[in-house]
1. Out of P, Q, which one gives -13000 for helix-only ellipticity at 222 nm (-39500 (n - 2.57) for each DSSP H run of 4 or more, over all residues; to 500) as computed from the coordinates?
2. So distance in nm of label points 7 Å out along Cα→Cβ at positions 35 and 195, computed for just one structure, reads 5.4; which one of P, Q is that?
3. One of P, Q was used to compute distance in nm of label points 7 Å out along Cα→Cβ at positions 187 and 203, and the result was 2.6. Which label is that?
4. Determine which structure produced the value 1.8 for distance in nm of label points 7 Å out along Cα→Cβ at positions 147 and 171, calculated from the coordinates; the candidates are P, Q.
5. Using the calculated result 1.7 for distance in nm of label points 7 Å out along Cα→Cβ at positions 11 and 27, pick out the matching structure from P, Q.
Structure P
Amino acid sequence: MDICNLKGDFKITDLKQGVKNPDRVNVYVNDQFAFSLDVAQVVDLGVKKGLVISEDKLLELKKASEFGKLYQRTLEWVLMRPHSERECRDYLKKKIFEKKLDKEYVDLIIEKLRAKKYLDDYRFAEWYAENRFYKKGVSLKRLKMELMKKGIAKDIIDEALSKTSRNDEEEILKIIAKKRSRYSDDEKLIAYLCRQGFQYGLVQEMVARSSEMD
């Protein structure tokens, strides 16, 4: 709906439940589809059939529509698996660039998700430490580096890693079990494990121990 083509008052002439998304309400202004809002927004913003609004109010409601859609998409994305705040911020910036939306939505949505506990860097760090390459094996050093790249504060990383049930000895054995057949001798296997972030002395010990177990 292009408000530049409209003259006079702006009147909400109809409200219809969304077809693709029944949780959204299509709002018609002067008998033309104008925007959609989620059910909670309709109630909170006092939107009802017959309401006469100003141009400023119409623009405000359109912004609320944009915000609601972006928040819902972001919430669905966040609920797929835990994410760090930086990951979410990057996701939002990309969506805003693609849709040419207001940049202020980023902080508003981050704040709302954080308030509702959908974003929590400490919980994310705990989840990441316990689940990243759980079957394949990974060094705690690599986990720390990856968490830093995801914007997690050092003190949060240190606390999360101190509480994880994983340790480098067991992680090395996981990797050895998967990679042993690919390396013709122990030195090549040791070199590979060191490149994964494990300490040389510990790698030597665990490779020797695994050879004794074969």
Structure Q
Amino acid sequence: MRALDQLSYFGMLHGMSNSAARQAAAEWIDRLGVEQRTGDALEKLSLGNQQRVQLAAALVHEPELLILDEPFSGLDPVGVDVLAEALAARCRAGVPVVFSSHQLDLVERLCDSVGIISGGRLVAHGSVSDLRQREGKRQLRVVAPDAPAGWAARLPGVHVLSEQGPEVLLELDDPARDQEVLAAAQRTGRVLHFSWRAPTLTELFREAIAA
């Protein structure tokens, strides 16, 4: 079937009249950026455009709840932005949106609440900020261009996670000792950057499934 015809068909399956379904299908096709492909057969569309049409099929009848599986798979950055805005608009309209994804940067950017599943079990859940407080370990980022290699590893209670040139990422046994680390860095020379870094959702995911 052609894209517009199939979207109209799905709308009518949900009780819409033919005219209302075609109007809604045309609106979603335009909104999701596939208006140039309305007359194309679905199997001829690129993977990204197929994803957009699939989302339009889920939205055409104005559902009260959206449950989506990997909706951003196969999309280029422009497509991701288009779909993300469409889902955010549904949320603003009061429609709950639940989706699964391994693209955790998008989950972190879009979601009010996150659940991490490992081996069929829910091992962590909450907002990203809540997960950071409960599950994550804060990391200290220091950029000291004059410091010799390995300077931070010699400090007691300090664990070096990574060291790339002048930048080191650290974990402290006692976060209250961060000023001691700063003083040690300053003794080596200039300190261009010194701040706590919140763990990303990818890092929280690794910690949660390893626990």
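1. Numbers: P: -18500; Q: -13000.
Attributed to the structure labelled Q.
2. Working: P: 5.4; Q: 4.0.
The value was obtained from structure P.
3. Details: P: 1.4; Q: 2.6.
Attributed to the structure labelled Q.
4. On the way: P: 1.0; Q: 1.8.
It must be structure Q, since only it matches.
5. Details: P: 1.7; Q: 0.8.
Comparing all candidates, it corresponds to P.
Every number here is computed from the coordinates shown, using simple stated rules; none is lab data. Because the structure is a prediction, the values reported are computed rather than measured. Cβ atoms are built from the backbone, for glycine too; each structure is taken alone.
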